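Q: So, here come the structures, one by one.
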Structure P
Amino acid sequence: MSLVVNHNMMASNVANNLNNHYSRLATSTQRLSTGMRINSAADDAAGLAIRELMRADIASLQQGARNANDAISMIQTADGALGIIDEKLIRMKELAEQAATGTYDSTQRLMIESEYQQMASEITRIANATDFNGIHLLNGNLSGDKHDGTGAIPSGKLKVHFGSGNESAEDYYYIQIGCCTASALGVGNAAPKDKAGYCISTQNAAQAALVALNDAIVSKDKIRAHLGAMQNRLENTITNLTTQAENLQASESRISDVDVSTEMTQFVRNQILTQSAVAMLSQANSLPQMAMQLIGG
């Protein structure tokens with residue numbers, strides 16, 4: 001290389017190397033400070049696309065687990081109310097048993113009838129008043145066979161959505177809860193008069209009510225059993241969703257997180273090369289002065 005004044009090619013070459021080393025040093029600094037290997041699409045375009053899709057699925061799965069937990073809370077609310085209704089039905093059967101015997105006169109039997117009807121009214125009140133987040137659970141609103149989610153307020157059976165897609169076999173299922181009012185259970189004077197559980201004001205009516213009450217208890221128990229099975233299913237769903245989200249998180253980490261030990265090695269290397277380039281640039285910039293010495297000489 002000739003000794004020239006106008007173009008210091010040695011300094012230009014060193015400056016170019018310095019820019020490259022400094023750029024890589026800046027990249028290492030950014031990765032170490034953020035903990036991320038991919039901080040922009042320029043770092044890894046394909047990796048960025050895969051990572052963002054994974055992040056979307058992870059967020060969806062985590063929300064799906066919360067959705068399933070909310071559904072469990074709803075089921076527990078309904079089951080708790082059904083437990084109270086169970087107590088009322090048992091008391092009503094006890095009263096019917098009492099009224100079915102012939103040792104009471106009409107006045108006493110009417111007193112028993114009064115409590116019987118009060119228990120039936122309380123069952124209806126509980127069924128109509130039990131709600132979760134404004135959704136009535138036991139009044140028949142969730143007993144429909146079809147779900148319609150086209151309106152602002154969905155109707156029919158309740159859809160629990162937990163998956164990241166919209167496949168019926170994978171991402172959601174339905175919770176259906178039958179009506180549990182006294183009328184639906186066929187007991188009390190809210191039921192049709194031809195129903196056996198309508199009243200216990202006579203001995204014959206009380207004896208017939210025993211069968212009706214037994215049927216009502218079985219109907220209520222079927223609803224509770226269905227809800228219990230759904231709760232167990234949801235708990236298993238949550239376990240699966242949590243496992244999926246955890247594994248996706250691990251995959252996303254391998255794509256986007258920086259390996260600190262490896263990156264720190266690169267950082268130190270680039271730091272040394274940058275410092276070396278700065279020192280050599282200082283030396284290269286002094287070379288034209290050698291030409292001036294020749295001219296002066």
Structure Q
Amino acid sequence: MRKDLILHFGALAILLFLELLGVFSDYHQGNFARILVLAAYGIGYNVLFGYTGLLSLGHALFFSAGLYASGLSIYHLDYNVGQSLILAICFSAFFSLVIGYLALRTVGVSFMIVTLMFSQVGYLCILYFGGITRGDEGIVIQQSSRVFLSLDLSDPTIRYYAALIIFSLCLIFNLWIAKSSFGRVLIAIRENSDRALMLGYNVHLYKLFAVIISGTISGLAGACYGILFGYVGASFAAVPYSIFPLLWVLIGGVGTVLGPLVGAIFMFYLIDYASDITDAYMIIVGITLLVVTLYARRGLLGELRYRYFKWIP
């Protein structure tokens with residue numbers, strides 16, 4: 001078996017057996033369920049930034065699109081979990097298509113600013129239509145509505161397995177992209193888009209596909225987050241949730257399949273433990289991130305790939 005398959009399926013097996021063997025306490029079980037969903041969001045971001053080289057500052061728009069599509073359909077229309085997920089995926093894909101078509105008319109810094117502005121428009125719309133979205137207060141999804149195939153997704157153990165399934169699907173899909181001809185073209189565009197264009201590739205179309213895939217995965221992660229944890233709020237559409245996936249990818253390793261998971265675990269527990277030490281925990285977080293940036297410029301997993309394990313995708 002190939003080394004890359006052993007690495008990635010081995011990581012999934014470890015996450016599975018940690019739960020099966022009862023290693024997690026209730027606290028860490030809940031944390032890792034949250035981390036796995038957020039890491040799936042990071043995988044979506046990594047497709048656009050890590051593989052295609054497009055730096056978005058507005059990915060919270062896609063995450064919240066899936067979050068609100070599923071949450072509002074359950075809250076107002078009495079959709080079940082399956083129906084709300086299908087709606088969220090379709091809505092996120094359509095939204096990604098429209099935003100990608102408009103944003104890709106720009107390049108570089110302009111692309112960053114345009115995506116940020118679209119995200120802010122989405123955030124303000126959530127606040128403005130508070131009669132539907134309940135604004136800052138948000139929506140609590142009742143436990144009775146969080147049932148899928150007779151499984152209560154509010155149960156901590158079932159929630160962990162559901163989060164692991166979602167993350168596994170996203171990771172396997174990302175691994176396929178990394179090894180496919182489509183993924184190689186995305187990497188070629190990231191490295192030198194002019195040369196890729198000269199070789200006959202439709203660079204704009206490939207970038208648009210990357211935005212759609214990235215936005216749809218991010219929207220799926222948002223929908224799953226709302227369903228599994230029972231809350232839909234405007235804070236998930238704010239600027240920090242566009243910065244978080246960027247940090248996860250940078251810390252874990254840009255363009256690595258497992259990078260978003262490594263970065264999400266690192267950031268989550270860094271903030272968690274630093275906040276136990278002091279109220280000014282962001283000072284500790286900032287200093288730690290500075291050290292990581294200085295001594296692991298390619299990210300934790302990216303640095304390992306560069307120095308020792310060239311085969312890591």
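No lab work stands behind these numbers, since they all come straight from the coordinates. Keep in mind that what you see is a predicted model, and the values were worked out from it rather than measured. Cβ atoms are built from the backbone, for glycine too; each structure is taken alone.
Q: State the single structure among P, Q that was used to calculate distance in nm of label points 7 Å out along Cα→Cβ at positions 270 and 286, giving 1.4.
A: On the way: P: 2.9; Q: 1.4.
It traces back to Q.
Q: Okay, next question. Comparing P, Q, where is mean count of other Cβ atoms within 10 Å over residues 166-173 highest?
A: Numbers: P: 12.1; Q: 20.4.
Once mean count of other Cβ atoms within 10 Å over residues 166-173 is worked out for each structure, Q has the highest.
Q: I would also like to ask the following. As an exercise: mean count of other Cβ atoms within 10 Å over residues 54-61, calculated from one structure in P, Q, equals 16.8. Which structure is it?
A: On the way: P: 16.8; Q: 24.1.
The structure behind it is P.
Q: Follow-up. On percent of Cα pairs over 37 Å apart, which of the structures labelled P, Q is highest?
A: Numbers: P: 53; Q: 13.
If we compare percent of Cα pairs over 37 Å apart over P, Q, the biggest value is for P.
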